[in-house]
Structure 1
Amino acid sequence: MQKTEIVAIDGGGTKTLLLRVRQDGTIAAWRKAGGSNPFDVPEWRAVLTGLMMGQQQNLAAAAFGMAGFGESGRLSRELTETLATLCPAPHSIHNDVDMACRGAFLNGPGILLLSGTGSMAWGMGEDGQTARVGGWGSLFGDEGSAYWIGRLALARLSQCLDGRVEDKSGFVSRFAALQGWPEDAALCGSALQEWYANLVEIRPSVAALAVEIGRFAEQGCEIAREIFAEAAEALACHVHGLRHRLSGETLRWSYAGGTMRSAILREALSRECGAPLAPGLPPIGGAVLVAASLAGWQTDERFIAQLAVSLEAEGLS
C-alpha cells in the first residue's frame, strides 16, 4: 500500500515543531514540544522521542531541521543515530537554518537570516553554492540573537542600578515591572541576583527577555532602542558576509526566528541591507519540501500554495 503522509520537524533552542502533511499539501496533524538543540537541552532525545511516538504508520518520508546539526561532529552523529532509531522510514537531516532558507526561498537563491535563541545566516548563490555564517554559540558568537539581546539588557540593567549608565526612559522601572521586582536600586539588584542564582536553563530564560525588550523599544525606551540598534548592526554583518562569500551583492535576504518579529529590528536591518523578502514558507515549510521530495512527491505551485494556506489556518505561519 502506498504511504501518503510525510513528517517534517523544525527543532530549535526554544521549541520543536512536528508537522504531518498529506500529499495534497494539507496538514494531517501537528505537535509542539520544548527545545531540542543538543548544545542547550540535555533532554533533547526525550523531546524527539515524544514527538515521533506513533508517527511511523503510513509514513512515506521525513525531514528534520535540527539546531546544532553540522556544527559538532559528535552531536551530529548522535542526532543521526537517534533519528535513525526513531524514524526507520527514508529521512534527511539538515541544520535548521538550512531548512529555513529552503522554506523562505522555496529552494531558490537567497540569504536567510535567523535570530532566535541563537543567530546564524544561511545562503544559496545563483550558482547553487551554499554557505553559512554565525551560529558559533553563546560563548563567543550568536550576535544579535534573543539570548544576546537578553544578556545585553541584563548588563544595561546592572549598569543602571549601580550608576555606570544613566537610566534613560525608565528602563529600570520597566524591567522591574516586567519581572515583578521592586524599583528601588538596592532591592532590584538583590532580586536580579536571586533570579540569576535560581536559573535552571540559562540560555532559554535569558533569550525569553528579548520579546519584552523589543516592546520597550517600540514604546520609545531609549536604552531598549540602543540595544536593538546594536543587534541590527551585528545581524547585518551576517548578510554582508554571505553576499561577499557567495559573490552575490544583490542577493535578496529573508528572515526567521522570534527576534525578527520586531518591526524596529527589521526596519534597522532594511536600512543596512535593503528591504527583506517575506518568507515564502516558514522554517517548517523547508522541511516539508525536503521530505516531499524524498517521498517522490511533486512540490509544484499548487502544493506550495495549499501548504501555505494550511499553515496559516493552523496558526503556524
Structure 2
Amino acid sequence: MKVSDHIKEAKGETLFSFEIIPPLKGHRIQELYDNIDPLMEFKPPFIDVTTSREEYVYIDRDGLLDKKLTRMRPGTVGICASIKHKYDVDTVPHLLCGGFSKEETEYVLVDCHYLGIDNVMALRGDAMKDEKYFKPTKGGHDYAVGLVEQLDALNRGNYLHDTVETDHCADFCIGVAGYPEKHLEAPSLKSDLKRLKQKVDAGAHYVVTQMFFDNQKYFDFVDAAREIGIEVPIIPGIKPIAVKRHLQLLPQVFRIDLPQDLIDAVDDCKDNKAVRQVGVEWCIEQSRELKAAGVPVLHYYSMGKSDNIKAIAGKVF
C-alpha cells in the first residue's frame, strides 16, 4: 500500500513511522528485528530502510595499500522484503543517485516491483567520505529530480531501453527529502524550495523533512512550500538527541540550528544517560505540538535503536 494512501485512510489522524539503517556486513538481520519489535505496538503503516553508498577501503597487499570500493551496509531491498514479510507492514527503500547508474537503479526498481514494494524514497545522497563535494556517478543522475523522473517514467511503463504494457508497469509512490533549514549546498531557502517544487512537479507524491529541533522552522517551511504550489503531504522527520557530541556533530553534518534551551539542557548533563533523557523529553514536546497541529505522520530517525523512540511514542501515541 502506498504511503499517500495510508495518509488518506488515516483521515487526519497522525501516523507513526520510523527509519532504520541496515546492519554492517557480518551482522544478522535479527539485530534489526530486536529493535523493530518494541515499536510495532504503535502500528507503523510503513518503515523506511536507508541505503548507504559505496566507500573506499584500503587493503594491505605485501606492504602496498590497494584501494578498493565496497559497500559496508548492503541489502536494503532484501531487508525491506524481510520486514514486509515478517511484520506485514509496508517498507520504503531509499534510492540514491550517488553510487548507482541509471541501469543499476532500474534493476533495483524491478526487484522492488517483483516483491510488491510500493514505495521508494528518491534521494541524491551525500558525497563520498573522502570527497568534499558530491560527484555524480558515471551513468547516474546528478540530482534527485532526475531519479524522480526515472521513477515516473517507469510508472508509465517506460524503462530505459524498452516499454511494457500499462497493465504490467509499476506504480511506485515516490517520496523525496525537504529541508526546513535548507540543504547545506543550497544558496538560500527560497532556491531550495524551488528545487523541491521541481521534484514534486516531476512526480513526487510526498516529502519527508530533514531533522529539526525547532517546530516553528517546520511550520514556516510548510507555509512557504504551500505558497509556491507544493500541495503534497510534508512529513516531519524527527531525531532525539542521544549523546553530548550531537551538539557539535548535528549542526556540522546537517547544517541545522539547535535551540538554546536544548543546548543549555544538554550542557548541564553529567553523562550521556542524562543527555538521552533530555533528548527524549524534548522530542516528546516536539511530537505533541506537531501532532496537535495535525501533521500527517511523525517520522522518527531511529538510527537502529528503539529504546528512546519507544519512550517518546509511548507518551505521544
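Quick note: the coordinates plus some simple rules give every number you see, no bench work behind them. This is a predicted model, so every value here is computed, not measured. Cβ atoms are built from the backbone, for glycine too; each structure is taken alone.
Comparing structures 1, 2 by distance in nm of label points 7 Å out along Cα→Cβ at positions 220 and 236, which one has the largest value? Going through 1, 2 one by one, distance in nm of label points 7 Å out along Cα→Cβ at positions 220 and 236 peaks for structure 1. Each of the structures 1, 2 was assessed by Rg/Rh (Cα atoms, Kirkwood Rh), for residues 108-163 alone; the largest value belongs to 1.
Structures 1, 2 were shown, and log10 I(q)/I(0) by the Debye sum over Cα atoms at q = 0.08, 0.12, 0.14 Å⁻¹ at -0.37, -0.86, -1.19 was computed from 2.
Tell me which structure, out of 1, 2, gives 10.4, 29 once Rg and Dmax of the Cα atoms in Å, for residues 228-275 alone is calculated. Don't skip to the end; give the middle numbers.
Working: 1: 10.4, 29; 2: 14.3, 47.
Computing Rg and Dmax of the Cα atoms in Å, for residues 228-275 alone on every structure in 1, 2 gives 10.4, 29 only for 1.
Suppose you compute mean count of other Cβ atoms within 10 Å over residues 12-19 for every structure in 1, 2: which one lands on 23.9?
Values: 1: 23.9; 2: 19.0.
Label of the originating structure: 1.
If helix-only ellipticity at 222 nm (-39500 (n - 2.57) for each DSSP H run of 4 or more, over all residues; to 500) comes out at -14500 when worked out from the coordinates, which of 1, 2 was used? Don't jump to the answer; show the numbers that get you there.
Numbers: 1: -14500; 2: -12500.
This figure was derived from 1.
Once relative contact order in percent (Cα under 8 Å, 6 or more apart) is calculated for all of 1, 2, which comes out largest? That would be structure 1.
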